[in-house]
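See the structures that follow.
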Structure 1
Amino acid sequence: MLYTENLEELIFRRHEIYDTDELVILSGYLGPRPVARLKKLPFRTTVIYGMYGSEGIRSRLHNSLIAIQGGASKKSNIFYSKLPVHSKCYIWKKKNKIVYALIGSANFSINGLTTPFREVLAETTLDTFESLDNYINHVLSNSVSCLEIDAQRLKEEVVHTGDCLLTLLDGRTGEVHNVGGLNWGQGIVSHTRPNDAYIPIRIQDIRNFPDLFPPKQTNPMDSRGGRRQRHNDFIEIIWDDGVVMRGLLEGTQTINGIVYPKQIGSSPVKDELGKYMRNRLGVPLGQPVRKHHLEAYGRTNIEVSLLSDGVYSFNFSKTKSK
């Protein structure tokens with residue numbers, strides 16, 4: 001059986017069909033939100049970050065995983081492979097024997113598991129279980145616990161992108177948008193709430209950082225009025241204060257014939273971002289955010305960098321506005 005949709009729920013509900021007491025995940029890249037969700041499963045879990053061996057890990061992602069490991073029971077463990085491994089394997093065991101397994105292209109991250117038709121997972125056959133078990137044990141024997149990593153070995157640099165400063169001001173007025181951006185929910189629109197917000201992505205941001213915000217892909221199964229629709233890609237956002245948020249690259253803008261996202265929102269709750277920003281700025285919920293709030297806080301932009309596949313660092317620390 002080949003799976004192309006709802007991969008996250010497939011992984012987190014497969015134990016309802018198969019009698020299992022352990023889940024082992026090997027993934028080229030990891031996202032903190034699905035790793036944290038493993039704590040809710042009623043059995044032991046092991047997660048291996050495969051590409052640590054060649055790329056290391058950025059400190060903000062590492063700190064998020066450390067927090068998850070520290071908050072989890074001893075039945076959940078996170079490891080980093082010293083071998084560079086790009087594989088994606090999901091293995092369910094009973095009494096240390098494989099009872100079911102999926103392999104494919106989907107990383108264990110929100111971005112890897114939630115975009116329909118972009119990644120696949122396929123069931124393995126019984127005759128592959130022994131070889132698969134040997135492979136996983138080989139990787140695990142060449143891995144270290146996330147708790148054993150020396151802080152000096154962590155990488156602060158970003159992946160191929162640099163640091164992009166996304167301004168929170170309207171380029172035409174120099175103020176915060178009246179009914180867009182952080183104030184999207186301030187307009188009289190039936191489908192928005194007062195704290196709904198998004199962070200604009202401008203054309204120059206994409207031109208200056210082409211690898212940071214990837215082009216939008218067409219969903220081959222979605223059609224409205226005969227027009228093919230574009231995916232809104234889910235991402236994971238790790239803020240400078242440690243908060244992890246599920247985000248969405250949404251909207252569309254065309255640059256040289258290529259369609260890119262136009263903004264970043266929170267998902268599935270659209271006002272999660274707006275409430276978070278108002279709390280940091282000291283603006284009462286439901287009230288508009290103005291330029292003087294940002295200036296009093298200390299900056300009018302958010303520094304964005306890529307930590308891993310679909311995992312972003314958002315820095316809104318109190319520094320001088322650039």
Structure 2
Amino acid sequence: MQRIGFVVSEGFQMMALAAQAVFEYSNRVAGKAVYEMRVLSENGGPVLSSLGVTLQTERLSARAFDTLIVVGTEDALPQATPGLLKFIRRGLKVSRRVTSICTGAFFLAEAGLLDGRRATTHWYYAREMQRRFPKVKMEEDRIFIVDGPIWTSAGATAGLDLALALVEKDLGVEVAQSVAKKLVMHHRRAGGQSQHSELLALSAKSDRIQNALSFAEKNLGSSLSVDKLAEAANLSPRQFSRAFQAETGQSPAKAVEKLRVEAARLMIERSIHPLEVVARETGFVDRRRMREAFLRSLGQPPQIIRRNARAAGPTPTKVSPAP
């Protein structure tokens with residue numbers, strides 16, 4: 001049986017403990033007790049969450065755990081005690097995996113576990129973490145990252161994706177998919193997937209501009225001229241360009257490029273399609289133009305995105321391109 005230790009501190013995020021459900025349902029799907037979970041704190045006993053709910057915990061001890069999951073706190077700048085830091089450092093030596101959810105990564109960084117490693121945390125605190133711990137290779141726009149035995153994830157809900165990835169690593173993709181289905185999760189987001197949605201980030205205020213963006217998202221593989229987008233918005237090209245810039249703060253061409261980059265990245269992460277196919281299906285025409293767009297938007301070429309996605313989990317399958 002694999003012991004999972006959830007490590008909490010005063011003001012911990014209750015939502016992060018939802019990841020326990022992934023292991024609970026994994027036991028049900030597997031038909032046996034694969035995982036045993038414990039909630040730990042430095043001194044044991046009742047620990048107050050950010051919601052004001054008190055949770056009973058076990059005291060940190062020399063007991064070995066297969067996987068440690070360090071939970072973040074509501075405090076934007078969590079400070080670990082010497083006892084907690086010692087426990088986390090020991091965990092790297094005796095546990096198969098040490099992971100964090102949300103700002104739990106600050107504890108790992110303070111313990112020195114993230115020095116020289118790729119890591120992520122909630123996007124809102126990523127810059128602060130990079131400032132405090134410059135040795136960390138921060139990737140602020142990732143759902144979760146795997147670097148050897150260290151796994152870090154973004155905001156609290158990303159803990160569900162991380163937990164599913166742990167289960168997939170242990171028990172296989174079929175068990176993980178079954179657990180996701182039982183938890184009514186559409187799918188496990190890939191580790192390299194963005195914490196943001198470009199469509200939401202554009203924040204169109206009017207129905208007409210939103211209709212144009214929806215049209216663009218559904219037709220990325222075709223030529224998306226201003227005339228076509230204006231037609232979808234039922235506006236003249238001139239009116240459309242002016243309204244689009246006013247509502248989104250950018251030109252239609254720039255917005256379309258960002259939507260294409262997002263679609264291409266998801267396709268790269270979730271499939272084994274050659275990059276030429278990805279470029280064609282998402283409207284970039286060729287690999288060169290797609291690479292240039294990736295460098296502008298993400299600062300990384302498509303090859304690095306694919307490599308990071310594969311490092312975070314099993315090899316993707318050859319799925320059909322989005323219509």
Structure 3
Amino acid sequence: MNSRERVLAMLEGAPVDHLPCMPILMQFAGDLIGSSYINYATNFRFLTEGQMRAAGEFGIDHVNTMSDPAGEAADCGAAVKFFPNQPPALDEANALLTDKTLLDTLEIPDPYVGQRMHNRLQALALYKQRVGGEKLIEGWVEGPCAQGADLRGINNLMLDFYDDPAFVRRLFDFVLKLELRFAAAQIREGAELIGIGDAAASLVGPQIYEDFVWEYEKKMVDGLHALGAKVRLHICGDIRLVLDSVGRLGCDLVDLDYMVPISEAREKIGADQVLLGNIDPVRVLREGSPESVEAAIAECHRQAGPHYIVGAGCEVPRDTPQANLRALTRYAQENGQ
């Protein structure tokens with residue numbers, strides 16, 4: 001059973017030879033090949049080299065296109081700040097939709113024409129050529145709340161939930177169309193799993209999540225399934241108050257940040273949901289020892305039960321000792337469901 005087969009079997013509820021391992025690697029992968037992060041984030045050749053080397057050297061079961069959350073927004077015209085050796089960031093003070101009326105004139109860019117989305121499509125095509133059939137190829141889109149914040153500015157969006165709910169729905173409608181168009185192109189180029197990153201969704205309370213965010217996350221999940229992809233959801237932060245709602249989304253994989261006890265997620269989301277995670281990426285994975293990493297991930301596995309994929313609670317920090325990451329992947333390789 002190779003990596004791709006292993007992940008797909010787990011997501012489909014079939015037996016696996018051992019647990020899959022799918023940590024989020026970005027800056028770690030860039031450093032592994034000696035790349036500046038601006039090259040890793042903007043040039044698909046550096047991104048794919050880093051991902052494939054990390055997957056090969058550490059026994060990781062997937063490769064992905066993640067580098068930063070500013071890709072789609074940049075192609076829409078948003079102001080993005082680039083730095084030599086850290087991830088690009090949206091310019092919050094000059095958000096594209098500071099003037100809400102501009103939403104009515106905003107057009108959804110063609111992923112094959114926009115610079116940053118096209119770069120990720122080129123990465124997927126290269127993955128398909130180099131590791132297709134061997135590693136699971138993962139694409140990525142921003143979720144409704146995250147992309148809405150990228151375009152409108154996160155502080156503005158949080159006020160809009162109260163001051164202009166109709167605008168929020170129109171904004172989320174735009175985001176849904178944008179991301180499904182981008183996802184369709186990614187699937188066309190070889191992605192079999194699409195990750196949804198909706199970090200800003202952890203910043204709203206359960207009522208706003210239920211009234212606004214859940215509906216559009218659900219439409220996104222259903223839309224991705226209709227396109228033929230498996231779906232991974234990652235919401236950075238503490239989402240304990242909305243775990244019941246997350247369980248109703250129908251995701252193939254729910255990727256938990258370290259602040260969410262897996263035992264609580266298992267109880268609220270259900271016995272059959274595949275969970276991923278979720279040791280503390282800093283205090284345990286970066287600052288711990290191989291022995292403490294293995295003990296922590298074993299406890300996550302115990303709480304999660306058989307429907308489980310090994311990973312950290314969020315991105316693996318760039319200066320994580322390689323021995324600690326090997327401990328994570330070794331646990332996956334030595335343990336079954």
(request) Using P(r) over Cα pairs in 5 Å bins from 0, in percent, for residues 18-129 alone as the calculated read-out, with 2, 10, 19, 23, 21, 15, 7, 2, 0 as its value, let me know the right label among 1, 2, 3. (result) 2
(request) Tell me which of 1, 2, 3 gives 0.94 when you compute Rg/Rh (Cα atoms, Kirkwood Rh). (result) 3
(message) One of 1, 2, 3 was used to compute Rg/Rh (Cα atoms, Kirkwood Rh), for residues 170-305 alone, and the result was 1.00. Which label is that?
(response) 3
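Every number in this text was worked out from the coordinates using simple rules, so none of it is lab data. Computed from a prediction, not measured in an experiment: that's the story for all the values here.
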